[in-house]
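> Next up: the structures, one after another.
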Structure 1
Amino acid sequence: MRFLRILFAPLDLTIECVRGLLRQNESALAAWIRRRLHGGNCSIDTQVVIKNQHGFKAGPRSALYHGTYILNSHGQLELGPDSHLGAYCYVNACYGRVVIGSHVAIGPGTKIFSYSNHYRAAAFVTDEKLTEDVTIGSNVFIGANCVILPGTRIADNVVIGAGSIVRKELLPNSVYAGVPCRLVRMGWYDAVAESTAAVK
């Protein structure tokens with residue numbers, strides 16, 4: 001087994017070098033190759049890292065923007081159609097699942113965790129792990145630099161203000177903001193739908 005590892009080490013190094021060049025290259029050809037390598041549905045910008053291709057599923061017209069890092073070694077990220085993660089987003093789905101619905105806009109620098117260290121009395125923090133799936137509904141706008149903690153469930157038609165920290169269930173048709181995240185307004189989406197219908 002060790003002999004095989006040594007034998008294939010140059011090939012592994014070559015593959016990683018090619019991937020590194022593709023991650024950095026801004027040409028249309030490199031963008032097309034990145035898209036094909038990740039299933040063909042998702043637009044993959046420069047400097048994007050997806051640790052486990054088998055644990056990544058993306059719907060049509062979805063996108064991962066510059067510098068996004070998906071740590072899904074043993075977990076899964078599902079990105080719905082017409083959804084995107086802004087530049088420098090970080091998803092820790094090392095274990096567990098992060099499921100993102102359709103038409104979701106996630107602002108730059110946002111961090112989403114389905115896996116994390118955890119505090120428990122009389123135990124070392126580094127020994128304690130928490131794995132809880134994260135679910136984000138459809139038509140959701142998450143502002144820049146938010147933190148979505150393990151176990152969060154965000155319903156459809158939700159807006160979350162920039163810089164918020166979220167760890168709970170968020171109700172549909174609502175606006176949330178703050179540290180910790182609090183309800184700011186309910187029924188906003190219903191009001192928008194009604195006013196749009198009235199204009200037509």
Structure 2
Amino acid sequence: MPLVSIDHTGDRAWAIWRIEEDEATLAMRVHPFEKLPGSISNATKRLEWVAGRILVKLLLEKLGQSFQGVTKDSYGKPFPVGSPYQLALSHSYPYVTALIDKHVPVGIDLEQPKAKLLKIAPRVLGADELADAGTNVIKHCVYWCAKESLIKVYGKKDLTLAQNIKISPFELADAGNIVGKIIVNTKETEVSLQYTVTAHFVVVWSLN
């Protein structure tokens with residue numbers, strides 16, 4: 001299995017993987033706990049789905065836990081079955097990433113920078129964020145991934161990226177830390193994030 005990276009510290013672990021195997025080979029890795037749902041007909045999405053489960057299995061085993069599958073709550077947030085760990089998944093074919101933590105809700109997002117991010121930016125970013133990102137596709141991608149990560153930390157679907165998720169301006173580098181806020185009514189929750197920019201993708205994940 002072509003892991004791009006895997007890391008763990010204490011009760012937290014995360015990994016990135018590039019899909020190269022076929023569906024049958026991947027499915028064997030999570031049998032009998034997971035079976036590809038018939039509702040997923042797209043071949044690429046099927047590969048991403050099963051590869052995500054394999055990563056969860058690897059991460060749990062890295063921390064001495066057993067894998068029994070992945071379930072979702074009423075909001076669609078994934079959780080490892082029979083485990084106290086929080087989970088976040090992301091994929092942008094052929095890359096898949098997963099993050100688990102025993103103590104706090106987590107968020108992670110991986111995207112490949114594309115020009116379409118500039119087109120959708122006015123619906124995703126606030127005025128200050130738009131001014132900071134400018135026309136830099138990579139920076140727009142970091143903003144997008146950061147906001148998606150915070151949506152996953154929150155775990156529900158009643159937020160909008162432009163109004164409820166705010167990212168503080170930052171200097172773009174190959175890797176760095178940024179600060180985000182989840183704003184619900186009058187409550188603001190600050191979350192520290194870390195990002196990495198590679199030649200092929202951007203990945204952002206929550207730290208607290």
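Throughout, read-outs are computed from the coordinates displayed, never taken from laboratory work. These figures come from a predicted structure and were not determined experimentally. Cβ atoms are built from the backbone, for glycine too; each structure is taken alone.
> When mean projected area of the Cα convex hull in nm², for residues 90-137 alone is calculated, the result is 3.9; to which of the structures 1, 2 does this value belong?
Answer by label: 1.
> One of 1, 2 was used to compute Cα extents along the principal axes in Å, and the result was 49, 34, 33. Which label is that? It would help to have the intermediate numbers written out before the result.
Details: 1: 68, 55, 21; 2: 49, 34, 33.
It must be structure 2, since only it matches.
> I would also like to ask the following. Consider the structures 1, 2: one of them gives -9500 for helix-only ellipticity at 222 nm (-39500 (n - 2.57) for each DSSP H run of 4 or more, over all residues; to 500) as calculated from the coordinates. Say which.
2
> Of the structures labelled 1, 2, one was used to calculate mean count of other Cβ atoms within 10 Å over residues 26-33, giving 11.9. Name it.
Source structure for this number: 1.
> Which structure, out of 1, 2, was relative contact order in percent (Cα under 8 Å, 6 or more apart) calculated from, if the result is 16?
Values: 1: 10; 2: 16.
The read-out was computed on structure 2.
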